[in-house]
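Undergrad: Structures incoming, each one as structure tokens.
A short reminder: the numbers here are calculations on the coordinates, not readings from a lab. All values reported here derive from a predicted model rather than from experimental measurement.
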Structure 1
């Protein structure tokens, strides 16, 4: 199976409601889709969201990396030389983790099709179903409470609540959400780097002292501030999950070795795809550190790849793959089935993606690599 052509397109899907964090506000998913065509007729699909505020990857940067570097380096390559081609993707250009992730997952898709095996079974095959949380965007306390109640009505039992846009309001936000949902509802919070270390400890301990029963806090301090992250981990009543601090297996190992966080968040767009995500999971198994699998507000192609990984590895115990259910509709054909909080992986070969509804994608013919 040889790669003969690479097509790039723009996938557009509106969100149910605006997605708001301490870093950005998003109204629709506008992602780059990669389609790797082969001489056998098989097509492998990948996806990359432009998340410049987190990864530095803009739409133009992703397209440039794919056209000028990654695409050219794999065109004409045999998919069966799998390890070599995955390494080529990682080495042919620096940074550009989202573009690498899109091609990486498309290659896993093709490799699974080549041998007739689902990707999750190639990577471990631990389970077929997982349960995700759903994100509550940062807003006024009363609006967040209403959004939380709506999520409960839809069947969710775990909420990831965005905070940090106004630290003075964060305690009121969490108090409102906790009061609006059943007592056994799991509450996770995500500060998206918004707090200073001492401020984070003060807020987090205040939340627990109020009996709000927060399961974990995601990235309370700046990504580069590993000392601050460790400071919070050592002093907070709330366990700490490292997210934006983890862009590579090396980052993950440094955090785990120094006990700078209690959990590690694996995101394909930050680490460059499944190849490096598997390395992070393997390191986490050695250190005995549980992982979350997360997404960057993506549509189903790339989130589906994360589902495959989550279903492959038991060390991934926490699931934050709500991107597709935050969308107003799902134009992606095939792949995992998202029934609100319950996600079932596909048993089709590779990633199981069959394409995208034509009304939601614009193929960029001037970006075709052949």
Structure 2
């Protein structure tokens, strides 16, 4: 029995260093044992920052290391499925950035192989770990709003015309704003209201060139849908809300309405939600109970870091806990597949200009 779970980082760019390295550091039973990145400069920088000397440019070499029990995949989307499948074959537990694949068949193969291999598998739907979203999900599960009527989500940022690297290249990313930001809100919908039955969607590309590099992916996307529970959903996300800012202080809203009340999540208020009650005259801001400020089992101090950043670390805590407890991760590859099915349907709807039925996974 190893004294610690060894984790290999495959893809050592900004997401890995900003989100996963601090998250792993929270756990007394896990450590980073190896690094992999195809870019030598990125790999060396990660080695210097983490103090991890075991590094390689080939993920196959990392997967062969006995010191690696689990991997975190933070590469361009194109490589998610092949690396994850290789990791599963090697018997490694896998946390993969979203979207977990380029399409639903790839995501389904990842789910099937992980299940057969008996490894833990997790999709990095980071925003599920915002305290306000966790509390909102709890209230929904208790029937707090009665019969659900409406779900709506908005993610509005101002990225302007600056380069966003591989994320603006269809061959590498598969989709633009749809996979980058709206995939999280699709996961919100599934978490709070359950599955979609049908959707209609529109995607729009406004910027053809970003800082000298061609951009061939959507800058804006909107989905209108119906849920299995009879409720309606409206989701919209854009990189071009001029003046709206970026990151945690730009608009990130999720609202649910039901027969007995309404609940509103905003990322900018991670320790509060807004509540509307039947017969009331407006929304009241409510502080979260203390037990929702961090994931159960996390030793993170919610007040020690920027609350718009610190919640991200709890996803790695969840991954490690699931490995130790030999249970399903929340969210798992199944959640990644469910989101990918809706994303594929959105792209089909945009092409055909028609409503698309959502098949269950």
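Undergrad: Can you say which of 1, 2 returns 34, 21, 19 when semi-axes √(5λ) of the Cα gyration tensor in Å is computed? The partial results should precede the final answer.
TA: Working: 1: 34, 21, 19; 2: 32, 24, 20.
The structure behind it is 1.
Undergrad: Follow-up question, since we're still on this one. Given -11000 as the derived value for helix-only ellipticity at 222 nm (-39500 (n - 2.57) for each DSSP H run of 4 or more, over all residues; to 500), which of the supplied structures 1, 2 does it correspond to? Don't skip to the end; give the middle numbers.
TA: Details: 1: -11000; 2: -8500.
The correct label is 1.
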